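Some structures to go through are shown next.
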Structure 1
Amino acid sequence: MNVHGVELRDFKKEPLQVLSFGGGVQSFAMLLLIKEGLLPKPDIIIHSDTGSEMPYTEKIIDISASIAIEINVPFLIVKSHRGRLHDDYISKGSVPVVGIRSCTFNFKVLPQRRAIREIVGNSRGSLLAECWLGITTDESHRMMEGEFQWIGNKFPLLDIGFSRKMCVDLNNKYNYEVKKSGCFCCPYAGKKNFIRLFQDHPDLFKICIEMEKSYQEKHGSDKGLVPSIKDIENLKINSLMSFGAEILTENESSCDSGGCFL
């Protein structure tokens, strides 16, 4: 018998090995390292789809699912029962807030944990599963222990001494341009990211405006998605003039390299 393509066994003796796949630089590099035989195969790869991913992340997920077939590892995409992240915020008259990662828990962590529980069962008191997280040597401060006894964390890239640059180089070696993953409406992305969103994906930028307006109308607030900016429509007008529509670079975002995927 198997669940989600995983053959069942005594997980107390041999915990389920899960590659927690965000679709960014590090997690994609882990997939290529498995293909090269430099990392062992996990039992399953799980991606939590918020429904609000950037288009380039969606493309990488499609590519990754194909690579998973090549290496014969099940690739599972899970979603929150609450639907798409941005729709959920609009319906509640709310927006994601820097420092409060409820979106991470509800749309990334919970769907993944539910899928893992379907495989390992509901036993308590023993380690049943280990999640592989794409943390590199330059960000080892982000290491964390699992918060529950039944599920732990592993850091394969740290074990083999891989830096983020090494991940980028590996992805480039196979001609994959992999970008930092994240939702299009994430406030951690920074001001210039929303300028780029306006330029490249006006349909997604329009959704962000809708999110802000729904929040401001409900709470009578002058705060929005971007810290210190009243609303992103002003950002579109003012920042395009002052910044000349510069493109976001890796060090211009306050996102801690995909921390929301932990």
Structure 2
Amino acid sequence: MKIPFYQVDSFARTVFKGNPAGVCMLEEWISRELMQQIAAENNLSETAFFVPHKDGYRIRYFTPKVEVDLCGHATLASAHIIFYRIAADKTKIKFYANKETFFVYREDDFIRMDFPAVKPWIDFEQPSVIEEALGVKIKCAVGADDLLVELENEAIVKQVEPSFVKLAKLPYRGIIITAPGDKNDFVSRFFAPRLGINEDPVTGSAHTFLVPYWHRKTGKRKFEASQLSERGGQLFCTLSESSETVAVKGTARTFLEGNITTK
């Protein structure tokens, strides 16, 4: 069996930046076990698999260890391949993920993804646990699927060297740390050791939590955001007037294309 495969750098204007994702284009589903094996072999933070479905595509996402419900940078990578390799005449794609259905749009060189906003969330009342894991003082922490932790400023976000062992014990998909940015509206980093990803370079799905959070604090609906990983990434985000969706916009570049051989 040969599976068309692409590696795409998401939230980047050039290769070697942003967050690399694997994209596997299928005509029909292969087994979940095989998808997990491929994702582990790729050893990227996410590998996406998609098949034609109704008026769009059904999409699934795998880290090297587990399947997840939603991934922003792997969605961006998949849309980039569809727009530029499969359906060059299209400017809109409908994706059916495990729990959500959403649209993705091509806007010149940018791709915009409209994701459901994260809400509501609850205060995390054990700051000492987080401070011990991160090694810094925190301002506050709120939890949903992820735990979002606000720090004092951008410099502190940059300097955090967490204990991934301690973070992995927390009952969350991932840990987001954030602060007001020096040049951007806000900055962040994302750690997900429970998923086999100590630090993700750029995490589109985390911004479905970050944007409503910073809207509540600032009243703004449009944000320029930067994720402060080693590779780095820039995101342009908008909270809808209904506060139901977050538009996450970025660019992507294809780094590699070929075929996966499974036998």
Structure 3
Amino acid sequence: MFVFSKLFTFWFLPPGVFIVLLFFSLIFYKKSLVSKILIGFALVGIYLLSIEPVKNLILSPLENEYPFPKMQNLNCKFIVVLGGGEIDGSPAEGGKATVKPQVAKRLFEAFKVWKDLKVPVIVTGGKVLWETEPEADAMKRFLTELGVPEKVIWEETRSKNTFQNALFVKKEVGSNKVCLVTSAYHMPRSVLIFRTLGMNVVPVPADYRVDRRAYTWSDFMPNADNFRDSFLGLHEYLGILYFELLQKWRAREDSNLRPTD
């Protein structure tokens, strides 16, 4: 009965139900070969991105690039926590914004580092679209609830993306060494951007999403969490590619502007 209930959950809720619908569409649709090929690609793509092994294949290189550091070896002057989204109008916050789960994990990791180092914590994140308050405000409230004194929390409230996170934080910390806290899958792109801007960062990954265990049959069933994590991983690869291409373009433009002899 337990296995049946699990199978029902896997295949009759998204994304599994969409795989079932696409499968039967592929069987009964006979008009166009091109349409059948496209449906087949969609079916296989949704299934693969929704299972644990493929999700891990996407995320593992990102999460493993920077190993988790030994806390006793950290000697940072600042702790920088990157934002990752907020939820407006939370009843638990009296109608104010609250941080998303991945940001809560980042903040908790930063709290653990702060307990050892007792250095200023910089929370960075502004209004991206139509938020009622900067994300950094919600991040600060979370840290104060954990017990971090308000006076040691610095807010950066203007940034809308990771590049701006780094740009605005650099103005505050200069060449000082900082412990950079963000989700493990997000760390490679973050470190690339921060170091490209000349910052001295020590990666402190949080919010790990890869299960480091042997697979079971249920790991090959479609799951919405896996689909979301696969999306996050693919988004990071695309972001890294975009940033590297942008840097090459800027370098090329700079070389074209240099005076020739």
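Throughout, read-outs are computed from the coordinates displayed, never taken from laboratory work. Quick caveat, the model's predicted, so the values are computed rather than measured. Cβ atoms are built from the backbone, for glycine too; each structure is taken alone.
Can you rank 1, 2, 3 by distance in nm of label points 7 Å out along Cα→Cβ at positions 44 and 76 and just name the one with the largest value?
Once distance in nm of label points 7 Å out along Cα→Cβ at positions 44 and 76 is tallied for 1, 2, 3, the winner is 3.
Using helix-only ellipticity at 222 nm (-39500 (n - 2.57) for each DSSP H run of 4 or more, over all residues; to 500) as the calculated read-out, with -11500 as its value, let me know the right label among 1, 2, 3.
Among 1, 2, 3, the structure yielding -11500 for helix-only ellipticity at 222 nm (-39500 (n - 2.57) for each DSSP H run of 4 or more, over all residues; to 500) is 1.
Moving to a separate point now. From 1, 2, 3, which structure was Kirkwood radius over Cα pairs in Å, for residues 124-179 alone = 12.7 calculated on?
The read-out was computed on structure 1.
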